[in-house]
Structure 1
Amino acid sequence: MDLGSALRRSAERFPDRRAVGGPSPLTYAEWDARTDLLAAGLAAAGARPRERVMLALDGGEPLASLHLAANKLGAISVPLSVRFSTADVAYCLDDCEPTLVVADDTTGAKLAEAMRTTKSQPRVTTERELAANRAQRSQPIPPPADADISVMLYTSGTTGRPKGVPRSHRAEYAAAVAHLIQTRQPMGAVSLGVMPMFHTMGLRTLLASMIGSGTWVPQVSFDAAQSAELIKSDGVDTLYLVPTAYWALARGGRLSDLASIRRIAYAGAPMSPALASELVDALHPEAMVNHFGSTEIYTFSIFADTARKPGCAGRAGVFDRLRLVRAEEGAPPDAIVSAGEQGQVIVGMDSPEAFGGYWRRPDADAKAIHNGWYYTGDLGYLDDEGDLWVSGRVDDMINSGGENIYPEDIERAMAAAPGIDQVVIAGTPNERWGSAVTAFFVPQGGACDEKTIARIEEWVRTQSGLPSMKRPKRYVAVRSIPMSAVGKILRRQLTTEGPEVLADSAAGNADEGGA
């Protein structure tokens, strides 16, 4: 099933239903016609089937419509992160060699600067120019094949150059259907479309809404007050956000205004038990779903009872297979660990949601894909009910005093500590321990002193349940936790780029082992 045809089916099914909400609504018939017009404009500007069209736009309905128009044309949509540096933009231009780039006022200057250094010199246009070009093709455009590439998403590149992840129409369609099933989203649901469309979560919200003939309410970028107003005015009943967005909505005191919400889903990071309880108490959702996955394979696992077990990642998705194998380089897919033992999460490449390999990166393929399995780089274990708990990333594992320590185990335990709004665990250099378990935290109220840190240390020692080796050896209060454009924690930046520090535990305390 190709995505352009999917929009047309919803338009035939419900031509007068509201497809796009917000201040500039569109019915399905209007959205289908608008994307047809943009597809003709793309073709007139030189875009062709199976060639790349880079979309360097800020977000909202214009970007969504261009993405669907490119899919109708059979071209490969390449939505680019607006957070990328000029160097990253230049790299992506030379890497994907687009035929055409569509930009807007927010990205034009950066794009022009990047193109001064690139071999790739595609034509640059705007959505307004494309919409104004009413040239029609003399021959109808044949629909793309299921195996044709629909979209190429670039990873954020926090640990190196961005990697292109090409995804077929089949994979994108299957992922959207899985999302509908796994989040219990009915036909006609009203979804807030605020997650960036250069990220899998943003595309999934858009495509699931379209395939389910629902209403997609666009928001260019997340702002808690504006989101609350859109939810209230448009009757949004379905949210799919990162935990930091839910945290901002809760701290803004607007949860009581969100009575229309029926379904909550989240991904990208763990949700603290305190926040999960706050959302349940305020909204009483019919479903509260933790989604664990990636750009490469949309779903690894799903857990639909977050209120009962906050943070649990659950079982493999409806189209997926999942195993935990030894967390060592070269471990084969049959090196399965015992229940309760830490292992690396691997997922079957036979899932219809899976990509087929990275764009022009055989080195990355060789590292991540082995014998039909995708090695995610995530660590986890199965509890006594057989459900998955994610412990962190293989690369984030802390070796302190010869012991392997997993940050998310500690973060879960510390989430309820008094005086803490957010906490992230990372390893910092230490003469005695090699790497010291360090708690970077945002204090409640934005202020912190030695007494606050002492109270947190005492709570960790007496009430957290953490064994001595897992207790932080250092506590650092910071103004904020660094986040990516989609709300993922940038753990390494805490130790490499120097956050704004409000308070730091005494250097001598770092050698006491947290006991």
Structure 2
Amino acid sequence: MLAFLRRVFKSDDEFKYGLLLCAVVFFLIMALTPAPDSLVRMVDTPFPRGYQTGGDATTITENVSRVMGVTLTPEEVAYKGKIMVTILLTAAFLWATLAVPLGATDLLVGGLMYLFMILPFDSISKAYMKDAVFFIFGVLAIAVGVHKTGLDRRIAILLLSRVRSLRMFCFLFFPAMALISGFFSAHALTAILVPVLIRVYRSVCDYYDVKSDRPLAVLLVLGLCFACNQGGPASPAAGGRNAIMVGYFKDYGVPISFGEWMFYAMPYVLAVSLVISAYMYFIFRRKITVPAVDFRVFMKQELAEAGKMSRREITMALILGITVVLWLTASKQFGLGGPCILAVILMLSFRVLTWQDVQTRVRFDVVGLYAAACAIGVGLKMTGASLWMANGIIESLPASLRQSEMLVISISTVTTVLTNFMSDGATVAALGPVTLSLGQVADIHLWKVGLACAFSSSFANVTIVGTPNNAIAYVGAVDPKTGERLLHLRDFLIYGLPVTLIAWLMLCTCAVWGYWRWVPWG
């Protein structure tokens, strides 16, 4: 028996069989038990608050029956809702643990929705192909084009070549990287710049005849990582988590444009990047051994290697500029996905990318994750499951946390904790529908609760599994001369936990209790 259990829980490169078995057992138990009475009562309640019925329907049961084209009982509709909650929890568990490949979970969501007839078959397919899915596909393809042409490396090197001291590095370069990571791939920027910063570190140590200066390396690499993380809320293009929330907003009838997102996000991003830059500078300035660091001296070789801008770099820069302009000025008319598809067509037409590049370098399993998340959101909303979960959460909260800003802060707190232990995209995919339903029940504008959730998913600074940026920084922080590991896992806890608390406090004070109270919503 023990030998059998060891074989079951032994994992290979792609399958963690023990975790998969746990997910299967959990799903079977939930599928074989009836829906809770509270859910049955809710779907049979006339005009439940937070749920919009269509046609002549007065209850969730009647609305689901209308959509499905058959007459269903409250128990049957409630069972569909319970299955959707189970699909949500199972998918979130599999995404977080990677018990099976990411793409397998993406397909599993649709397969289970078909199997249990959650929606009409055509509606499930439509739920997978939202504007947000085309948007994230286009953003990933644009990131490949920017990286392939070297445009991201050139921009980063040009910025570093103007930095004359560590003070400028912290107070100028870090905020600049936060803003840039709102439009470029933060993962690509981290992957490109970590080796550059490590070479600068080694050159500085050799210049001053210092064998090692680990605090300097931690400031350079971890500071870059934290800056890129904090840039996540800046725009919908910053990460897939934002694209998921954009899709949820549209499903809930409150679509948000690219410019509107930036209107609510940019003041916060600028403020938090400066505060975290100050924290990193004042924590490390007395720990660093070398007397000074003038980055201009050490970036001359990098600039020489970069050379003049090539035709492909110029083309990519123009395509990127056109895409951003369309996002800002025409996202209401064309959505966010339309400009992205245009960008992909232009990159292929002008040979910035080849179709082989798209097939091999765009993470289609990640695109599938966001497609599956959109489908989960549609299923939860239509069956009333997200409303039921939101009602349960509201009832369990103390009265002081149920209203206005305090509920927004509670949502931010839960998201902040989860995003440090599972991917940011999976976190928003799991919490998004419930968060928006909470806003409906509490009569808070859905943009406010949704943005708080999306922003907080960028606070993954404590563990290396929270975001690829952390893992890239950890792996790349090795002294090329001595082989010394310059960044330790405990550094993420020691310095990342305060950074996370700062980011959370800044969101609460600067945004939620600050300018968000005075700006118009919707």
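Every read-out reported here was derived from the displayed coordinates using simple, explicitly stated rules and does not represent laboratory data. Keep in mind that this is a model prediction, so the values were computed, not measured. Cβ atoms are built from the backbone, for glycine too; each structure is taken alone.
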Value 0.95, calculated as FRET efficiency 1/(1 + (r/R0)^6) of positions 119 and 359 (r between Cβ atoms, R0 = 30 Å, to 0.05), assigned to which of 1, 2: 1
Among 1, 2, structure where distance in nm of label points 7 Å out along Cα→Cβ at positions 255 and 439 as derived comes to 1.6: 2
Cα extents along the principal axes in Å, for residues 71-286 alone derived as 79, 37, 35 - corresponding label from 1, 2: 2
Entry that produces -22000 once helix-only ellipticity at 222 nm (-39500 (n - 2.57) for each DSSP H run of 4 or more, over all residues; to 500) is calculated, selected from 1, 2: 2
Source structure (of 1, 2) for relative contact order in percent (Cα under 8 Å, 6 or more apart), computed value 10: 1
Answer label among 1, 2 for the case where distance in nm of label points 7 Å out along Cα→Cβ at positions 415 and 503, calculated from the coordinates, equals 1.2: 2
Given 77, 49, 44 for Cα extents along the principal axes in Å, calculated: source structure among 1, 2: 1
Per FRET efficiency 1/(1 + (r/R0)^6) of positions 215 and 455 (r between Cβ atoms, R0 = 41 Å, to 0.05), the highest-valued of structures 1, 2: 2
Source structure (of 1, 2) for semi-axes √(5λ) of the Cα gyration tensor in Å, for residues 207-390 alone, computed value 33, 20, 13: 1
